[in-house]
Structure P
Amino acid sequence: MPTLQIHSLPSELYEYFQTRARLKNSSLEEQIITVLYQFQQQEETPQQRQTRILADIYQSRTQLPVGAPDCVELLREDRQR
């Protein structure tokens, strides 16, 4: 994973992230990465956001167990009753 070093970071900005990390019981690095991800999400276009959300949904889908009944067949059975 790449490394990023920031020279001449304003002290008030450093203190802000340090306080935020302490309040959230996390590291300074984790807080800065979180803010960078939030910024990235704000910058993405609606189409990029939609693509990302659809990819997340697709990855989180659960697979039906082998031999599970087909939902169309179940609906047909219910309608015949």
Structure Q
Amino acid sequence: MKLQSKNEYKNFQKKAGKLLRKLREEKKYKSAEVFATHFGHCRNAYWRWENGESIHPGKFFELLRQHKITHTQFYDRLEKEF
């Protein structure tokens, strides 16, 4: 996936956040706060990630492990669902 502009990047971040929220809800966590606390994330940071703000690559891969999904599966779902 190649992003051409700042707007495309922001749009990508929003979609990624929506998918993170969907993955959390699929794990039956009703709130970002409960998920963040359970997995040792700062609840404010996790809320920002779900709302499309920047995420450090290390944290991103940590979240993928917690959701038991590979980065390839994440991007495939992102393209199909959003």
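When mean count of other Cβ atoms within 10 Å over residues 5-12 is calculated, the result is 11.5; to which of the structures P, Q does this value belong?
So the calculation was done on Q.
Out of P, Q, which structure matches -1.06 when log10 I(q)/I(0) by the Debye sum over Cα atoms at q = 0.26 Å⁻¹, for residues 21-68 alone is calculated?
Considering all the candidates, the number was obtained from Q.
FRET efficiency 1/(1 + (r/R0)^6) of positions 13 and 53 (r between Cβ atoms, R0 = 35 Å, to 0.05) computed as 1.00: which structure among P, Q?
It must be structure Q, since only it matches.
Among the shown structures P, Q, from which was the value 13.0 of mean count of other Cβ atoms within 10 Å over residues 37-44 calculated?
Attributed to the structure labelled Q.
The value 14 for percent of Cα pairs over 23 Å apart was derived from one model only; which of P, Q is it?
Q
No value in this document is a laboratory result; all are computed from the given coordinates. What you are looking at is a predicted structure, and each value in this text was computed from that prediction instead of being measured. Cβ atoms are built from the backbone, for glycine too; each structure is taken alone.
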